[in-house]
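Structures follow.
Quick note: the coordinates plus some simple rules give every number you see, no bench work behind them. The shown structure was predicted, so the numbers you read here are calculated from the model rather than taken from an experiment. Cβ atoms are built from the backbone, for glycine too; each structure is taken alone.
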Structure P
């Protein structure tokens, strides 16, 4: 008599367990025709739609929740009996060396898999089906997910530590120590922003007075740098709004969220995008967000406004709350500044828009991109090629050894591309895309950058008889337009 097939025996045993579980759950194993009530769940979903997962499904139907890993630990949904776990997650990865961010799909950790399995039967018996083998689980899954301090920028952490007189950050006993390269990168960024001292062996790496003011805000040091300098020409309410919006993230829905067949929606979408993009004459992605924040506050907020302007209600609410919080922090720490929170914003003047672009340059002073054809010109007088749109126009960004391109969602994508821009992030998909782009005047760079980024030639006389110096920017020594010797930042 032949031996029993072990796999067949396992299958019979599993089927028996499933039938027993169905009985415990009160389910008819033959009821394959029961209609499914499918609802989505992800973090950017409006709150009222997220709450639909807690509502009982229509009578005679079965609730199915299609969720990202937001359901892994954040929520307990009553009545869930089965979990189907793909074992994957899409996460933002950060390259410390060049600052490039990319969303990558990878395997989760064993701890995360246990959390997902725990979603089944929180309020009763349940079962988890894993779409991966036990061998893969044992040999390719990490025990725990990599902590955030090891995979994201930490200049904010370093600045707070420096403000607490922890000067030797590299020797601090972190529970999970970041890589030394990450710490060095963070200190370099803070030095470029003026938060840490430079060039003096005695004081090198110590926090400056500017850095102490920046540390007062629970924000990215880049945004704190803008706030500290934002009092000029009545720009503080606008820069508070900009910083709040950049901290929360882009509030706009994108055209991929629109129905393919809804032509009216698409027409309205592009109309509102053009309306908000025109603030500042299509010179900054940030101004588009500032425009919609101002319009939202003027209209008193609400779901109807968000639907008409294709923005996420949850993001707009968070921006409103963060504006109030930052205004209170400014009011409490800078007695000479009138930063009382007034929700309504008047449109900024042309002068204020120019100052806001200068403040953005100060915050992203090490994230400058130059049009590639401009760098190919010898000297500083060449204007390079002429383009009508930014489509396919390559830029070079400091510290990145590849061409970068303005993202198609940018307000600058369909206009003549400026020679110099600053950007808030660089993302890798099919190409390297720069996002959060603002057109700048290169003269601003030499006036705002410190000696860690910008060096100057010896003074020479120009054709008008003025003494001028030629700035060179960044590690690659990009030549900037000459400036008068007396205007050089000391």
Structure Q
């Protein structure tokens, strides 16, 4: 007797009854148009319906098993919020995405030792193994030629690590295309509207200088270290009765009237009682705090991470008009940002300040849980609306003698100068080192994790991998390193 793996688990005590046959293909529904005087009907289209798999199974209950515990174990295994992978022993190279039907009764299942499991596959196709293609230059094109052996088209994910600036990006497959931005004639002036003038991937402490004065709510103490070549973390928090930990600073290389500060953080705890923060300050004249990006767990009786993006720093201000928290996630999204890995940003353009806090989708660097807000300083009541930034400060802290957070990283700091032009010019839409992802299944395109659908040509379509031969071409050819991932689909 054979069995199956579901939700990444295979239960040895569950076996599929002999004689069961899987449906060869997903059910089809033909839609016809019948017209008086016309013999028969015209076929309008064919719909592929959900696939339902009713599987007769037997349960071999171990002699010493606690039946109530066994019921709970089976229910925990089978009941999922979203479709998960279902793989049968007799067809190990095909994967279904399924949920169990809510008519499933674990009591009857365990008591009688037999039953029927009904799995529903909202996405009806079987999936083959993951296919990975790396595009390469061929006849001046960045391309990949391959055959999709599936019986229907597939939805790819395309990842590009940018190697050259460009005002556009094209993905072609035959006559079908996907486009961001727009190609320009050779005589067109192309400029960097958002010019990245500082990018630190937090791999080297020597670019930064220890900061020793109290800043905002933080008393500098201890020291930083680089974690596995990609993040600053507190090797030593030092001593303090309030918020304290290592603090370092780095100068901004150019003056910028309008700017964007974007920083990637990780802040995670494993138990109640851990308290900590990761913070980036933007300093202006006389080391005054112009902007604060802050991710903090204030509580030692619960786990609750709060993201804050603000102008100025309240406790240092005599004139409270200088200070404003534009976004604080604690009151409106309590608990949503626990286990945080994502980024915070502040943009100042003219007298408008725009704040963003985004937690990445699990195991990606794609924005998922996001809050946005802005403040227009109509009368320039805050002196920081016109002040030019001079330095960036990073800090990782804990509170008093409370346990520090399990993970507290500053992973990436970017600073952009926003340029303005008097004449009609075309901007680059991405920069060297940016990461672009095109996800057809989700109809989502992102640049550095941020949704970039506004750049999409409305007449273009998200790319698909056709049945049979495919020639995927990405332009411009020097855009960078491009990889394509998909799974063949079978009826």
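When volume of the Cα convex hull per residue in Å³ is computed for each of P, Q, which one produces 239?
Q
By the measure distance in nm of label points 7 Å out along Cα→Cβ at positions 148 and 236, tell me the structure among P, Q with the highest figure. Don't jump to the answer; show the numbers that get you there.
Numbers: P: 2.9; Q: 5.8.
If we compare distance in nm of label points 7 Å out along Cα→Cβ at positions 148 and 236 over P, Q, the biggest value is for Q.
Mean count of other Cβ atoms within 10 Å over residues 172-179 was computed and gave 15.4; which structure, P, Q, did it come from?
Q
Compare relative contact order in percent (Cα under 8 Å, 6 or more apart) across structures P, Q and report the one with the greatest value.
Q
Assign the value 0.9, calculated as distance in nm of label points 7 Å out along Cα→Cβ at positions 420 and 444, to the correct structure from P, Q.
Going label by label, the one that fits is P.
Figure out for me which of the structures P, Q the number -10500 belongs to, where helix-only ellipticity at 222 nm (-39500 (n - 2.57) for each DSSP H run of 4 or more, over all residues; to 500) was derived from the coordinates. Intermediate values should be presented prior to the final figure.
On the way: P: -10500; Q: -1000.
Matching structure: P.
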